[in-house]
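Participant: Once you scroll down, you'll see the structures, which are given as structure tokens.
Bear in mind that the values in this text are calculations on the coordinates, not laboratory data. None of these values were measured; they are calculated from a predicted model. Cβ atoms are built from the backbone, for glycine too; each structure is taken alone.
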Structure I
Amino acid sequence: MTPTVFDSHCHLTYGDLGEQADAAWSRARDAGVGGAVLIGIDVASSREVAQWVADKDDLWCTVGIHPNGTAKADPADLQVIRKLTEKPRVVALGETGLDTYWDDAPLDIQIPSLVAHADLALELNLPLVLHLRDAFPQARDVLQPYARRGLRAVIHCFTGGTDDLQPFLDWGFMISFSGILTYSGAKAVRDAAALVPLEQCLIETDAPWLAPAPHKTSDLNEPAFIVHTAKKLAKVKETPFDEVAAVTTANARRFFGLRGDARDTTGSA
């Protein structure tokens, strides 16, 4: 039997994948995926995922405003996000962060949004899901005071190299690896994965994007494919697959504070 794995970041209800979300999640369960966290990227998607997971005992969600959507966001959107955190299966804020790869929003708009999410995460004792793309130095500057105050965060879909890991590892942040880990041209990401302690590793699909090998990168990704990323991480870390599956699953449940029916609000996560 395939060991249980956990997809810590997917967009199961998005686009073409959303049209087959129920079937895709059934395939994931058959593949040994024991749970997943669906990610909100704006008010509309945050509402959608919070509603979609409400009656699922193995799915949870996050709510937040993606950095590339900050220029179009309404100033009142964060109050809606705050209200959505009251839903029982909302387990984190985000994805938020900084992105200089795309030019959808300038940093002087992205940074205040990240700060607002970080403030709210500390206030509500929720972890933060970070999207960082070509913006590691800027993120260090913004997040340092929050890390000192105990912010819990994960850098999702890590795309950097070994030089981009610090001080995030020292802060205790989790590092999540996607299907990029399996790509032939992603040696820098694999080198970084080799250095991250397994206890700070998560795995994800970021579905419907970034399908892992042996699938084509243009294929529609889905949570069932997380097994390929887990196997690659096991190879990179020269660790048995069963151990990688068990530890990353335990990491996800601890980081998000998961119980079967909701989230752990005791602050022990």
Structure II
Amino acid sequence: MKYFAAIVWFLALPLFCSSPADAENKKYIVLATTTSMQDSGLLDVLVPLFEKKTGFFLKTIAVGSGQALALGSRGEADVLLVHAPHEEERFMLSGNGIRRRKVMHNDFIVVGPPEDPAGIRTAGSAVEAFKKIAGQHVLFISRADNSGTHAVERRLWQTAGVQPEGMRWYQETGLGMGQSLGIASEKGGYTLSDRGTFWALKKNLQLAVLVSEDALLKNVYHVIEVNSQKFPKVNAAGAKAFADFITSPEAQQIIKTFGVSQYGEPLFYPAAGQE
């Protein structure tokens, strides 16, 4: 009987003990985030520091916020860094996330050809600028990728009372911010961009900032830990480590100064702990 019990205990070991492969997998974290994080270069600064400090390794998937939230809603990412507040709230209400923390903010801007054929530079708001673009049928480039930027753009068109889809002057790229800015520059069109990506790529663009500093254009980023109770494969420890890091004083200081030396102004403003 003792021999039989020993065999049963030995065979059961894999059920109770983590293998070296399991331990190795727990060091990796999947971050689903926005293309603005990649295009601005901020993650190039933050990720190596995070990995050095924690021993975790980050795999970044840069897509639109909508796609990032979709990955999280399927348990295919451990942690999210996104900027689509309305969609994030639905994500949390569905029980897909366990913590949502504010990280930073900047703003959206309407950019276009420096000669400004639609005359939006004198518009009193982003909504008025959109009305002018639509009224004069001037080319507008839309990301049309279900990103946070695209969500804001849709709300601006809705507030303006304009249905642009299907119009010849309205072109959809289905691409990230950097690529969409490149197309707008090449074709001489207008587009909506986050400020960080625009400044990071500005030297290669024939575009100017024409509308900014509108309350409707505020752009807030949150970090969300995906719910490991709902999705058991989620690396909860790694997700928390990243969320703790990016909201830490050290990371917030990096965010505060990122871009100042190169562009003369920060690309993002720290917001951890703010209401």
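Participant: Of structures I, II, which gives 3.2 when distance in nm of label points 7 Å out along Cα→Cβ at positions 93 and 173 is computed from the coordinates?
Facilitator: Only one of I, II returns 3.2 for distance in nm of label points 7 Å out along Cα→Cβ at positions 93 and 173, namely II.
Participant: I would also like to ask the following. Where does the value -13000 come from, among I, II, when helix-only ellipticity at 222 nm (-39500 (n - 2.57) for each DSSP H run of 4 or more, over all residues; to 500) is the thing being computed?
Facilitator: II
Participant: When relative contact order in percent (Cα under 8 Å, 6 or more apart) is calculated for each of the structures I, II, which structure yields the highest value?
Facilitator: II
Participant: Comparing structures I, II by mean count of other Cβ atoms within 10 Å over residues 101-108, which one has the largest value?
Facilitator: Details: I: 12.1; II: 21.0.
Comparing I, II by mean count of other Cβ atoms within 10 Å over residues 101-108, the maximum is at II.
Participant: Follow-up. If distance in nm of label points 7 Å out along Cα→Cβ at positions 53 and 189 is computed to be 2.2, which of I, II is the source?
Facilitator: I
Participant: Consider the structures I, II: one of them gives 12.7 for mean projected area of the Cα convex hull in nm² as calculated from the coordinates. Say which.
Facilitator: So the calculation was done on I.
Participant: The value 3.0 for distance in nm of label points 7 Å out along Cα→Cβ at positions 61 and 237 was derived from one model only; which of I, II is it?
Facilitator: I
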